[in-house]
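Student: What follows are several structures.
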Structure P
Amino acid sequence: MHILLVDDNNDTRHLFGMAFVLAGHRAKTASNGVEALALFHQHRFDVVVLDVEMPHMSGWKVLEAMRQVPFGEQVPVILFTAYHDPSFETQAQNAGAYALLRKPIFPGSLLQVMERAALESKESSAGHAATLSQGDILG
């Protein structure tokens, strides 16, 4: 999997980035929303892990901007936060996030959610492509 991890905390980026690489994945990290969007435009990621609360540009704003990119709707985004605001669940769902996870979270648990998100995204894309192919044949 090709992963984009966005968090303003250096220790979090380092820990999760290493865990992703040790699990056999390719990972890029960004410390803020501007860096994240630049990377998102330059690379095709299978999944994005995005901190909600960051200075200058929140994870909500980053997710909104990612969804405006032509391929942005297809990339599952997993939001994570240390805050336990109940309204975040609804906000995450309305923003089109795959999941909202609460910190602390173990790298193995996050990897399981990411792998499921990437698999579901690929299956969804493959199903859509197959439907289009059948329509072309029948038409």
Structure Q
Amino acid sequence: MSFRVRKWKTWKRSPSELAKHVNESFMRIKAIDHVQLAMPVGGEAEARAFYEGVLGISEVPKPGNLVNRGGCWFARGELKVHLDVENDFRPARKAHPAFLVEDLAGLKACFAAAGYIVRTDEPLEGYERVYVDDPFGNRLEFMEPVS
């Protein structure tokens, strides 16, 4: 079995050996800085109403060199969600971010009051969780640890 490591090099050992090589040879990934979701052209007002209005994540200014691309950025503490315009927009219906929350029951009530459909899925040990689509149809997961 071989794995393409770089354009010019093929790794001919096991995936665990490749991981060990990467961990010893390169900088390690430390964390996720932000999640980026796509949105259609002109959807900024809907994005603000949902991400800021319903979820309570404040909008933050985009860097000046990126403002002309459209979209909105939201942040609260370490949580960062970027929505950027995609001309040929298609919502992410399977791939999704999962947000850790407190008071999932209260959040579900907020979703219902705002007209969003709350969906459940198979249980995941240690969590209560639900799914909601943002205004553009992007799938979002909300998880609360249970003790």
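We did not get these values from a lab; they are worked out from the coordinates using the rules stated. Being a predicted model, the structure only gives us computed values, none of them experimental. Cβ atoms are built from the backbone, for glycine too; each structure is taken alone.
Student: One of P, Q was used to compute semi-axes √(5λ) of the Cα gyration tensor in Å, for residues 46-85 alone, and the answer was 19, 12, 7. Which one was it?
Tutor: Label of the source structure: P.
Student: Here log10 I(q)/I(0) by the Debye sum over Cα atoms at q = 0.09, 0.13, 0.19, 0.20 Å⁻¹ has been calculated and equals -0.27, -0.54, -1.09, -1.21, so which of P, Q was it run on?
Tutor: For log10 I(q)/I(0) by the Debye sum over Cα atoms at q = 0.09, 0.13, 0.19, 0.20 Å⁻¹, the value -0.27, -0.54, -1.09, -1.21 is produced by structure P.
Student: Have a look at P, Q and say which one yields -4500 for helix-only ellipticity at 222 nm (-39500 (n - 2.57) for each DSSP H run of 4 or more, over all residues; to 500), as calculated.
Tutor: Q
Student: I would also like to ask the following. Mean count of other Cβ atoms within 10 Å over residues 62-69 computed as 9.5: which structure among P, Q?
Tutor: Label of the source structure: Q.
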